[in-house]
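> Right after this note come the structures.
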Structure P
Amino acid sequence: MAASRARRPERREEPLSRERIVEAAIGLLDESGEGGLTFRALARRLATGPGAIYWHVTGKDELLGAATDAVVTGAMTAATATATAGATPREAVRSLAVGVFDAIDAHPWIGTQLARAPAQSPLLRIFEHLGRQVQALGVPQAAHFTAASALLNYILGVGGQNAANALERRPDTTRAEFLDTVSTSWANLDADEYAFTRSVADQLRDHDDREEFLAGVDLIVAGITALR
């Protein structure tokens with residue numbers, strides 16, 4: 001009877017690798033944030049044991065770094081392609097800036113990781129790319145560090161704040177509803193103490209996050225080029 005049974009084909013599973021682990025970690029981080037990334041949850045997702053994962057990564061800190069590096073590398077690859085395709089330094093800066101902005105928007109946990117490890121490779125790659133464009137803009141050597149740092153801090157700061165706003169918004173509330181609520185609260189502030197904030201309340205309601213972000217990048221680049 002055993003010989004007459006149809007033989008089941010052997011199931012061939014993709015071997016566990018560092019790349020698969022990092023990809024699964026990114027998925028968990030996107031779904032549940034840093035708190036949801038545990039080796040037990042990762043082992044369940046990969047249908048393996050925690051010990052097999054430890055063979056490829058030593059701990060959570062290394063895994064967070066690798067996940068951040070993987071996402072930033074994707075954004076950098078697109079930005080570098082733009083820079084090597086004959087784009088002006090200003091266009092190259094905008095390409096990188098919006099790439100990082102979109103990456104943080106899609107993966108809010110990245111902003112925290114970049115701020116937490118300023119000396120590690122993902123952040124350094126962004127800084128290096130910005131610095132090269134600052135050089136290409138003809139900025140004096142003495143102002144290179146200040147100019148590149150201003151761009152980097154703006155990109156990370158606004159990208160991180162945008163992600164924080166998205167997380168703060170209730171799941172059942174749209175972005176438009178959230179902005180309308182905040183705008184209304186601004187418009188009702190004390191007229192003497194918050195005269196300026198009240199005056200731009202309607203602009204807050206109608207603004208586009210991405211366009212405002214790039215407008216800020218343009219302002220910084222315009223100031224940088226004035227250094228020439």
Structure Q
Amino acid sequence: MSRVLLESAPVTVGNIFCIGRNYAAHAAELGNAVEPEPLVFLKPTSAIALENQPVTLPAFSHEVHHEGELVVLIGKGGTDISEAEALAHVAGYGVGLDLTARDVQADAKARGLPWTKAKGFRGAACVSAFVSAMQVRSPQALHFSLSVNGQVRQQGDTSLMLFPVARIISTLSSVYGLSEGDLIFTGTPEGVAALAPGDTVEMVLEQWVTARWQVAA
């Protein structure tokens with residue numbers, strides 16, 4: 001059973017939804033088309049690595065990329081949630097790493113196969129602690145950053161999301177249904193790059209969250 005922390009209180013994780021291609025510049029850097037609706041994929045809860053837990057790169061990949069993202073923690077589930085009511089279902093906001101075995105993903109895409117192995121390996125869903133949603137004025141007015149060994153590689157501005165958080169929540173609730181404890185990785189900005197053994201990754205969400213992960217040597 002996987003748990004995350006909301007203001008130091010443990011919350012059991014339900015589903016892990018991830019949104020792809022939600023920043024135009026990131027879609028462009030990988031040569032991907034922008035989709036007309038949120039592109040959704042899933043990660044297993046066994047992929048979760050909390051902050052300060054070591055991350056082991058999978059032996060089956062030679063190119064694991066970091067993808068830093070705003071992560072939403074659902075506090076109240078539901079179906080067919082309207083965009084107007086969507087943010088009332090959020091318990092907290094944090095940051096996370098959608099680690100991606102890019103070589104494995106590229107091979108799967110070329111052969112028309114699912115991406116699960118590339119996205120769902122152990123440690124592929126690194127998650128910070130969460131700040132209460134009550135402290136965040138708007139999820140579309142946030143900045144976050146990702147640094148590797150002290151060098152900034154990604155900077156996220158949530159106002160640039162192609163699909164804002166409320167739209168994502170509404171869509172997920174209508175298609176899949178949402179439950180308390182679900183996590184939503186909301187997409188990554190440009191600047192993704194490979195990690196190496198021994199790297200230290202740090203993510204910062206304004207004044208609320210700072211999280212670090214060490215890649216095992």
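> Suppose you compute helix-only ellipticity at 222 nm (-39500 (n - 2.57) for each DSSP H run of 4 or more, over all residues; to 500) for every structure in P, Q: which one lands on -4000? If you can, show how the numbers build up before the last one.
Details: P: -22500; Q: -4000.
Corresponding structure: Q.
> If mean count of other Cβ atoms within 10 Å over residues 47-54 is calculated from each of P, Q, which structure is the one that comes out at 13.1? If you can, show how the numbers build up before the last one.
Values: P: 13.1; Q: 16.4.
Source structure: P.
> Here's another thing I want to ask about it. For structures P, Q, which has the highest computed value of FRET efficiency 1/(1 + (r/R0)^6) of positions 167 and 199 (r between Cβ atoms, R0 = 30 Å, to 0.05)?
With respect to FRET efficiency 1/(1 + (r/R0)^6) of positions 167 and 199 (r between Cβ atoms, R0 = 30 Å, to 0.05), the highest-scoring structure among P, Q is P.
> If mean count of other Cβ atoms within 10 Å over residues 71-78 comes out at 21.5 when worked out from the coordinates, which of P, Q was used?
Values: P: 17.4; Q: 21.5.
Going label by label, the one that fits is Q.
> Moving on to the next point. Assign the value 1.05, calculated as Rg/Rh (Cα atoms, Kirkwood Rh), for residues 23-126 alone, to the correct structure from P, Q.
On the way: P: 1.05; Q: 0.99.
Structure of origin is P.
> Using relative contact order in percent (Cα under 8 Å, 6 or more apart) as the calculated read-out, with 33 as its value, let me know the right label among P, Q.
Q
> Which of the displayed structures (P, Q) returns the greatest value of mean count of other Cβ atoms within 10 Å over residues 15-22 on calculation? Walk me through the intermediate numbers first.
Working: P: 14.6; Q: 23.6.
When mean count of other Cβ atoms within 10 Å over residues 15-22 is computed for each of P, Q, structure Q gives the biggest number.
> When volume of the Cα convex hull per residue in Å³ is calculated for each of the structures P, Q, which structure yields the highest value?
Values: P: 198; Q: 111.
Of structures P, Q, the maximum of volume of the Cα convex hull per residue in Å³ occurs in P.
> Out of P, Q, choose the structure whose coordinates give distance in nm of label points 7 Å out along Cα→Cβ at positions 159 and 191 equal to 1.7 when calculated.
Q
> Any idea which of P, Q comes out highest on FRET efficiency 1/(1 + (r/R0)^6) of positions 31 and 79 (r between Cβ atoms, R0 = 25 Å, to 0.05)? Could you put the intermediate results ahead of the total?
Working: P: 0.40; Q: 0.10.
Comparing P, Q by FRET efficiency 1/(1 + (r/R0)^6) of positions 31 and 79 (r between Cβ atoms, R0 = 25 Å, to 0.05), the maximum is at P.
> To test your reading of the models, identify which of P, Q gives 21.0 for mean count of other Cβ atoms within 10 Å over residues 63-70 when calculated.
Going label by label, the one that fits is P.
Every read-out reported here was derived from the displayed coordinates using simple, explicitly stated rules and does not represent laboratory data. Fair warning: this is a prediction, and the values are worked out from it, not measured in the lab. Cβ atoms are built from the backbone, for glycine too; each structure is taken alone.
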